[in-house]
Structure I
Amino acid sequence: MHAWAKSGEPIKHPEPWGIAGAFSTLRLLPNGYIPFREAYCKRLLDSAHILQLSWIPEESLIDARLNEFLRETETKDGLIRICLFENSIGFSARSAESDGKKVEGWLLQYRRPIPNAKSTQEKELYGRLSELDLSAEDWIIIDPKDKDIRESATANLIFVKEDQLVIPDKRILKGVVLRKMLPQLSDLYSVIHASPSDQEINEFDEILLCGTGRGIAPLESLPELGWSSTSESAFKKIRSEYEQIISKPNG
């Protein structure tokens, strides 16, 4: 991990979860290409503005620090997390071991306080990821009041019923990957924006996770709700579209 203070000197990267800050996670491909790099940086700054951080650097500084980190890191195929704190910027890298893999989901009763920003203060959510094997598990967020399912801790969700997709859009952060894929999804399927309730889950043949770390990945089961996947048709088709999109240099 690397971090720099607002003044420019290198500092120790703080433990992010529970302190004020915004973050974004990018995918670094083996050829050194980062799909949607500019969109991720802009989304990071959007989160910082929404959270009203006391220090919000120019995008050019974030870009320069990211280049510096990429030159120094040994990770050549993985995930890069950028954190903006009140007076510093930090970078960390990890492997993309969950990319495309089947996921077992576990319910987490949670309501994000500021859904349209990625905040490091959400320790109750992101701090609990350490309880799971992220290569094969994820928290599936269910609203404690409305009992609807909106997203996972690491990805957006796509619910599949025959030739129809249901994509939650209520009190969630619509991720960069999902936003980039929506035109293709709308060409392939009928798309409805809604948040299924826990009682409606068994109506769906497949549930897909869509995000930076997972790419497009299939939810294998939600044991607490008695749901398990009965098809891989949409996963295979949408995963193929995803792989084409991220390989484009102008993505």
Structure II
Amino acid sequence: MADGMFEQAQHLPPLQGCLYCHTEGSTVLRPGRKLLGFGSDLPMLKCEHCRAVAFLDVDPDYPDSWRILYRRFDQSPRYYYVALYLGQAGWLSANEALTASTNGYVQRARLAQTRSGDLTWLRPGSLRPPPPMMTPDEKVYLTLRAVTLQETPPPGFLVRPDHGTVLDSGKLYITDQKLHLLGQRHDWSYDLTDIQDIKHDDKAWLIYLADQHHVRGLNVADQFDAQLITAVVKALCQSEFM
């Protein structure tokens, strides 16, 4: 990489603070290196705090149009959101990377609030008129689309517990008292006390119920992520599912 390009890269926003962990002054830029035809001559952006490493692609003539690709990053629960939308996202444009980083910072703050029992940021309220099976005094905390209700298969060596026959799908309302699924076939309602377990992974969240059923939703870009959704449900249950 030309010296001018490397100098230009040192003044880009990612170098003022880490996009991944949001630590100020923690990033350093290293020249890229190729060895026997392997590697890349793109500069490497490294964070001394979270140890994230990324390729930075910069055109000196268009300094606002840089791209970034993460090659190594922390996948601990603390960095759940940025691991998905920065670490595993492939090449991201400047706008995409900055947006994902900002959203990740907000997500961590909301997660901390939720785990402390503070759900006021969700601005819960009653619906008028309430949907079927919901009482007027219930406060809705989350409304989630494309949720499925499935049978939970018995434990087995070759059976995953999140698999099972799909019974219905629709919109899920999570209130301070119940789960209400307005399905395509039926309307379903469960007390929060019916919840047996709550889990999430990179792709989905799951709420296991006492009748050997579970509700499941995927991570989708225009809804809260699975980690935050499960944290909200745990807080509403005042549970020890953590």
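Every number in this text was worked out from the coordinates using simple rules, so none of it is lab data. Since the model is a prediction, treat every value here as computed from it, not as a measurement. Cβ atoms are built from the backbone, for glycine too; each structure is taken alone.
Each of structures I, II was scored by percent of Cα pairs over 14 Å apart, for residues 170-209 alone; the highest score is held by I.
Given that helix-only ellipticity at 222 nm (-39500 (n - 2.57) for each DSSP H run of 4 or more, over all residues; to 500), derived from a single structure, equals -7500, which label among I, II identifies that structure? So the calculation was done on I. If you line up I, II by relative contact order in percent (Cα under 8 Å, 6 or more apart), the top spot, with the largest value, goes to I.
116 is what came out when volume of the Cα convex hull per residue in Å³ was calculated for one structure; which of I, II is it? Let's see the in-between values first.
Numbers: I: 116; II: 167.
It must be structure I, since only it matches.
One of I, II was used to compute distance in nm of label points 7 Å out along Cα→Cβ at positions 58 and 74, and the answer was 3.5. Which one was it? Label of the originating structure: I.
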